[in-house]
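Multiple structures are listed underneath, in structure tokens.
The numbers here are math on the coordinates, done by the rules we state, and not lab data. Note that the structure is a prediction, hence the values are computed from the model and not measured. Cβ atoms are built from the backbone, for glycine too; each structure is taken alone.
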Structure I
Amino acid sequence: MEITLQNVTKVFQSKKAEETVAVDNLDITIPSGQLIGLLGPSGCGKSTTLFMLSGLLRPTQGKIFFGNEEVTPVPPEDRGIGLVFQNYALYPHMTVRQNIMFPLENVKMDKEEAQQKAQNIADLVGIGHLMNRKPKQLSGGQQQRVAIARALVKEPRVLLLDEPLSNLDARLRLQTREEIKRIQRETGITTIFVTHDQEEAMSISDEIVVLREGVTQQVGEPQHVYDKPQNMFVAKFLGTPPINIFDGRIENGRLMIGDANIAKYDADDQEVKIGIRPEGFRIVERSSFKVTVDLVETIGRDTTLIIEKPNAEGETFRAIVDSEERVEPGTEIKLSVRPTKFHVFNKETGELV
């Protein structure tokens, strides 16, 4: 089921008649059968977008289509959506079986058929052996699977997930996101996954939509968006550790940070911001980019060098190098920058130069 949002805007009005634009002119198409991550910081409009897709909120303006059908005026119960909330919203007095069957009972499905469908979907999500337990007897990950099974059992056209992993610990979050990806692949349901966690979004999404203050910043495959951010916000939001931002300039076809020549760059002379991914540095014997290492962190194969001399954001910056590179705190090193790991942004607008 392809989903299209045409110039969708949502404005909230307070009692004092103050307007807040939560979503501003959102215009995107979500391909059929894909898992799409809506990604951005708190307050960027991602949950509001999800609730407009579900029908719980009506857009102030714009249209929403499921396939060729406009669903903007259609109530939630008639849209064919499955919605999984952040807090699971399971009925504590019901068993797993009863929770999953609940949507089928609402549409008066034959009990025997409903039980069989509930068992089938429970087996799909890996909780078929827990049907007689109640929610309090389940782990957080198991409760999340019950919520997903309940959303899937009515065979929705679209599955909507609102930060479904935020209540889980790190290990369960990793396991459950892998399960969500597997379930989506097996069912083929168009799925929209809302999260502020860029690692979650990038690990399971076919495409991500990065939002900021209700405005689309970039849409694309996760690795492409990471490698080729369209502006400084996207570059800074994606990546752990975050990208390093330096004050720099383009001068006579060269990209400069202070007196250091970073790379050739074909653009007009100007002051710029330069973003360099931590993994974009290499230790070399000859370079004009010299720094003194303050701290060294080694985890597995990677060594992170922490340089406290502030970058353009007034923060320390980090360089990730192979752990075979033995560097001690206090050592002066020379760095070069890998060609595909830096980005140049307009100093005023933050847009890519």
Structure II
Amino acid sequence: MVRVLKATPEAVAEGARLLREGRLVAFPTETVYGLGADAFNPLAVARIFEVKNRPEFDPIIVHIADPAQLPDLVREIPETARRLIEKFWPGPLTLILPKTEKVPDIVTAGLPTVAVRMPAHPVALALIRAAGRPVAAPSANPFGYLSPTTAEHVLAQLDGKVDLILDGGPCPVGVESTVLDLTADVPTVLRPGGLAVEDIEAVVGPVRVAAGPADRPRSPGQLARHYSPRTPLVLFSDRAYPDPRGRRAGLLLFRRPARIPEGFAAVEWLSETGDLREAAADLFAALHRLDRAKLDIIFAERVPEVGLGRAIMDRLRKAAAPAVDGPGPLNG
């Protein structure tokens, strides 16, 4: 069984030692728990792909603890990047920039660019500083499955496959970072996430939002199917609830209902009042709870696609099963 340590200074120092030795450490960020390796050690990064069963054409985000680490990773920092860094780092924004020769190709999936961010979680920052090097870290879960927002989620999915889990409590943002490509003609959001597109546009002006999945992703989270529970999930948007049709069905709602609907084996809601920030923070935790409930199907309500709603719907669409019996007639 993997060691799970409360993220004390001593535990963080132990995690840093393991990273320097080429080992894997799971750690909290403000978005989700990451599975970290020394970004400059290609053998350690290769173990991430092995543990996650992650396709090697999917690049990994590199985490830093100070913008002063950027020159080791990127060839140039345009003025747009500087403005965004000043405003949003540390925080849930990943920037794609031209990479240096020092960054191993396995980190970037052979692309000439690297995805970099500075997390806002104190444990993540302390770990990176103590390790003395950037940390490559995708989410700490098997590839394509639900992202972990607690140490318990990591343990349930990767027990015996990592060297240490640092427990820093639940992740406050709860969805992955927004990924912005600054090498395109127009800044382009490749993955909606914990920073709203509107907030980015307030700093740099209009941005493009990439449409649809990518066969050759430039960023994590661009594949058509991702962030998925093992239980089939179907989206619905009508005010009426789907008919469970005699199946053991779960229901994921945006806000607390006035009356708990009948006929569902499990019901979760993301926010008491319909607050998108609250909903994003609980999204993966709620899906984990439903996935453990031994259901036949999960019906998930769509949320408004504004602000963090874009990130929530991005995750729900990619979690949705491509071919499952439809929800049937809707009840009044």
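Tell me which structure, out of I, II, gives 13.2 once mean count of other Cβ atoms within 10 Å over residues 110-117 is calculated. Spell out each step's value before the answer.
Numbers: I: 13.2; II: 21.2.
Considering all the candidates, the number was obtained from I.
One of I, II was used to calculate distance in nm of label points 7 Å out along Cα→Cβ at positions 246 and 286, giving 1.9; which? Please report the intermediate quantities before stating the final value.
Values: I: 1.9; II: 3.0.
Working through the options, I get structure I.
A value of 22.0 was computed for mean count of other Cβ atoms within 10 Å over residues 118-125; which of I, II is the source structure? The partial results should precede the final answer.
Details: I: 19.2; II: 22.0.
The read-out was computed on structure II.
Hey, relative contact order in percent (Cα under 8 Å, 6 or more apart) derived from one of I, II reads 20; which structure? Don't skip to the end; give the middle numbers.
Numbers: I: 15; II: 20.
Derived from II, not from the others.
Computing mean count of other Cβ atoms within 10 Å over residues 22-29 for each of I, II, which one ends up highest?
Values: I: 18.0; II: 25.9.
Comparing I, II by mean count of other Cβ atoms within 10 Å over residues 22-29, the maximum is at II.
Given a computed value of 42 for percent of Cα pairs over 33 Å apart, which structure among I, II does it belong to? Walk me through the intermediate numbers first.
Numbers: I: 42; II: 24.
Derived from the structure labelled I.
Identify which of structures I, II gives the largest calculated value of mean count of other Cβ atoms within 10 Å over residues 198-205. List each step's numbers first, then the result.
Values: I: 20.4; II: 13.9.
Max of mean count of other Cβ atoms within 10 Å over residues 198-205: I.
Where is mean count of other Cβ atoms within 10 Å over residues 30-37 largest, in which of I, II? Before the final figure, lay out each step's value.
Details: I: 19.0; II: 29.1.
Largest one: structure II.
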